[in-house]
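Please find the structures below.
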Structure P
């Protein structure tokens, strides 16, 4: 799988760790920057080009890393064809769907929302938790269920 990574200064260290980890797992990793630590950098300068690459390559996934992941997701979601989700740790409560099935919050972003970019909050999760989250997220396919496909089609038609 092709995985595009990008961060800002707050996510720079975790991005490097995840790049090595993902390469070790056999993925093709493309680092969209930054290539060096700069306390004054701005996440849109790296996240948006990463998101454009994901949008152009339907067989790819993106991972954006910042302090909370929120700004990174906002930037990525401005790119047509990108569906970015934020993760900064396990939910404190149980998430259920409409019929009461218990869902893993992270997995539901793939299974129900077909997210193609995951944004991580580096100041909220450990390196080990980030690795586990990325593995779980990458291994979860889109369910393809009609109700989820219908909702995604509505999102896509609103652009």
Structure Q
């Protein structure tokens, strides 16, 4: 599975404005809504925040992968966000989060959801890849970096 198979090119920003967890989630959900990928925005935000209450999706090393399953989507979809300042996301390592992948899967899909989470996590373990993303100037640069990394075998 490649990230570009489910990452919405219109739901990306290298300039997240939010300074807290809920704000980041709202901003990323807004990107998906504006791209036409989702309906029921508030239900989706509520589901994501409920998932966060079970345990932070800030996995450490400046990475956050908020995710949930929802009837708001028919297929797996993701948004990407980059925070220049970093956000307190209750990360496992206590560090601020800069790189966000928001992942929404259909209610009945377990396999693709887990594969996508694993794929994103594996790619982001690479420090060089993380640094390239953090230094990205715009969405085009992010796409190029992800496409290049996607082409590699994992």
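Just so you know, all these numbers are worked out from the coordinates, no wet-lab data involved. Computed from a prediction, not measured in an experiment: that's the story for all the values here. Cβ atoms are built from the backbone, for glycine too; each structure is taken alone.
Identify the structure, out of P, Q, from whose coordinates distance in nm of label points 7 Å out along Cα→Cβ at positions 52 and 100 was calculated to give 5.0. Don't jump to the answer; show the numbers that get you there.
Working: P: 5.0; Q: 0.7.
Source structure for this number: P.
Given a value of 16.8 for mean count of other Cβ atoms within 10 Å over residues 12-19, calculated from one of P, Q, which structure does it belong to? Don't skip to the end; give the middle numbers.
Numbers: P: 19.9; Q: 16.8.
The read-out comes from structure Q.
Name the one structure among P, Q that Cα extents along the principal axes in Å of 35, 30, 26 was derived from.
That value comes from structure Q.
Assign the value 3, 17, 25, 22, 15, 10, 6, 1, 0, calculated as P(r) over Cα pairs in 5 Å bins from 0, in percent, for residues 44-123 alone, to the correct structure from P, Q. Before the final figure, lay out each step's value.
Numbers: P: 3, 17, 25, 22, 15, 10, 6, 1, 0; Q: 3, 16, 25, 26, 19, 8, 2, 0.
Going through each structure in turn, the value belongs to P.
Could you tell me which structure in P, Q was used to calculate distance in nm of label points 7 Å out along Cα→Cβ at positions 76 and 116 as 0.7? Can you show the working numbers first?
Working: P: 1.2; Q: 0.7.
Among P, Q, the structure yielding 0.7 for distance in nm of label points 7 Å out along Cα→Cβ at positions 76 and 116 is Q.
Tell me which of P, Q gives 24 when you compute relative contact order in percent (Cα under 8 Å, 6 or more apart). Let's see the in-between values first.
Details: P: 24; Q: 27.
Label of the originating structure: P.
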